[in-house]
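Trainee: Below you'll find the structures, each written out as structure tokens.
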Structure P
Amino acid sequence: MQSTGPGSAASLERFRHEHLLDQPLWKQYLDYLGPFDLSERGHPWFGGSGERAWGGLLTGDLGGEMLQPGVRVGAQIAKRLRITLPLMLVSLLLGYLIAIPLGVFSATRRGQRSDRAITLATFLLYAMPVFWAGVLLQTLFGRRGLEWLPVLWPAGAGVAASDILLAAILPVLCASYAVAAYVSRQTRASMIEVLESDWIRALRARGIPERQIVWRHALRNAAAPLCVHLGQVIPVLVGGSVLIETIFDIPGMGTYLHRGLIQREYDVVTGIVLVSALFASVGLLLSDLLHAALDPRIRHGAR
């Protein structure tokens with residue numbers, strides 16, 4: 001007698017047939033792309049019953065989870081983005097707020113002890129793996145250390161906003177330190193190049209105070225190349241959210257991707273990769289717009 005249990009050959013074959021896994025790759029791709037559903041319940045133009053005629057990316061449908069058929073991937077990503085996106089934006093803002101003054105300070109003291117100390121510290125921070133930094137922060141500030149901050153994201157429906165803010169401190173620090181280290185090195189290099197230019201020497205010859213030269217004139221010109229690096233930092237933050245959210249048990253997009261990879265939820269993985277690529281494209285566009293706003297030569301097409 002043939003078995004019909006959840007793990008039987010018949011149930012596996014039915015599962016493959018329902019998700020078009022027994023169909024050619026081109027048909028699976030067109031079904032995922034849309035706007036027509038090509039399954040048996042899909043559009044009648046393609047031999048379906050018409051129960052679910054439309055679907056796919058072109059209709060805004062990212063598919064559903066295979067192990068939980070009633071759960072839609074798009075709804076889960078939108079829900080988890082409300083956690084991941086604020087953490088990512090705060091980490092980006094904090095990284096730049098630390099990096100720019102640090103890079104300016106290092107550039108104005110080029111070759112001195114403070115400059116060498118900052119250079120060593122930023123290289124060490126940039127080389128430190130994210131997962132190790134997360135474990136160190138948990139050990140230092142958690143129950144095994146100073147007991148100042150929670151090391152895991154609070155669970156439950158009645159969580160207070162203050163508890164969420166406290167739980168977000170360590171993940172934000174873990175996500176922003178590498179951004180601060182990288183951007184500070186780029187700021188230092190850009191500032192040194194600007195401070196050695198002829199027009200800066202002309203400003204000094206006119207008797208303008210050095211502080212005004214650095215912060216009003218040099219930094220404005222050095223900030224234009226930093227906008228280009230903004231498009232490179234955002235994809236790094238999105239990718240790093242997988243490790244950070246897993247370490248701190250944050251129910252965000254990174255944890256969802258990690259679970260999807262382990263359970264081989266293909267629609268989950270492709271949906272999050274698509275959203276991550278969209279964030280990367282937005283970051284590149286934003287960096288170009290900021291670069292054009294700071295550099296009039298780009299706006300007017302000058303060479």
Structure Q
Amino acid sequence: MLYSLVSMAQLDPLYTQYMENLMILNPAYAGSKGLPSMMLVSRKQWVNISGAPETRTFAIHSPVNNSNTGLGLSFLSDCVGPIKQTGVYVDYSYTLNLGSRRTLALGLKGGVNFYEAGLSSLEIIDPDDPTFAKDINRSFLPNVGVGAFYYTNKFYFGLSVPKLLENTINKESVAVQNLSKEQIHIFLMSGYVFDASRIVKFKPSFMTQYVKNAPISLTLNGTFVFYDKLWLGAMYRLGDSFGGLFQYQITDQLKIGYSYDLNTSNLGAFNNGTHEIMVSYDFSIRRKKVRTPRYF
């Protein structure tokens with residue numbers, strides 16, 4: 001006889017091109033580019049596995065006039081099997097100029113998550129199992145988050161907790177008690193850009209994600225940048241997957257990217273990898289442009 005007292009798992013999605021998706025994870029990133037900017041990411045994980053995760057995010061952010069503040073708006077849609085989540089969040093950042101082109105930004109995030117779990121549609125062994133007797137519909141799960149983001153022209157370091165509230169998703173008092181809660185996720189990220197030559201730069205970066213009672217997720221990236229236009233890199237997620245990424249700066253404002261991951265675990269024998277597509281666009285207002293190329 002097997003009995004589980006408490007089980008916990010990761011709830012928020014992972015990204016391979018996280019360096020282009022930082023505001024979803026860290027509210028302090030809002031407005032850091034100095035121009036209005038928007039980003040779209042579509043991720044299809046574990047192709048050929050029914051019910052595999054699919055994630056889509058959209059974010060737009062901008063500095064506020066000539067002040068030290070930034071504002072952002074983000075949308076997230078995440079599906080894993082019968083579970084669907086849709087989130088809408090507003091981000092606020094306040095920037096401190098530390099001199100010598102060093103900047104520290106502090107951020108706040110607030111919004112709401114809509115959660116659905118179609119448990120009754122699943123094929124189960126015991127048709128009388130009360131845990132799967134009805135669906136879970138939580139149309140309003142408010143949350144708040146915090147973050148800090150330190151950066152220069154070629155270095156960044158960030159720490160964030162996008163969700164501080166552990167909302168109760170479902171609680172049933174029937175034959176068994178089923179309690180589901182949102183879990184706090186802590187993100188730590190950093191990267192640096194080295195000048196390998198006059199035309200080539202090398203950018204190593206990492207992101208760590210911690211969830212209580214779950215294995216720590218560590219993603220390592222190494223990317224070469226050619227002529228500030230072409231980005232070619234590789235990724236390794238500890239104990240999980242590896243892959244490659246391609247990005248191209250089509251114009252000074254428009255950038256596209258693609259990444260492909262393969263599992264290193266036993267799960268890799270049952271899927272054809274993970275695809276992720278990214279599009280970002282920086283708006284030019286009153287002919288204002290960023291003089292120094294941004295690498296994050």
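Trainee: From which structure (P, Q) was P(r) over Cα pairs in 5 Å bins from 0, in percent, for residues 30-133 alone calculated, if the value obtained is 3, 11, 15, 15, 13, 11, 10, 8, 6, 4, 3, 2, 1, 0? Show your work: numbers first, answer last.
Mentor: Working: P: 2, 10, 11, 13, 10, 8, 7, 7, 7, 7, 7, 5, 3, 2, 1, 0; Q: 3, 11, 15, 15, 13, 11, 10, 8, 6, 4, 3, 2, 1, 0.
Going label by label, the one that fits is Q.
Trainee: Given a computed value of 4.0 for distance in nm of label points 7 Å out along Cα→Cβ at positions 190 and 262, which structure among P, Q does it belong to?
Mentor: P
Trainee: Can you spot which of P, Q the value 5, 20, 23, 20, 16, 9, 4, 2, 0, 0 was calculated from, given it is P(r) over Cα pairs in 10 Å bins from 0, in percent? Let's see the in-between values first.
Mentor: Details: P: 5, 20, 23, 20, 16, 9, 4, 2, 0, 0; Q: 6, 25, 34, 22, 9, 3, 1.
That value comes from structure P.
Trainee: A value of -22000 was derived for helix-only ellipticity at 222 nm (-39500 (n - 2.57) for each DSSP H run of 4 or more, over all residues; to 500); which structure in P, Q was it taken from?
Mentor: Details: P: -22000; Q: 0.
Going label by label, the one that fits is P.
A short reminder: the numbers here are calculations on the coordinates, not readings from a lab. Please read all numbers here as calculations on a predicted model, not as lab measurements. Cβ atoms are built from the backbone, for glycine too; each structure is taken alone.
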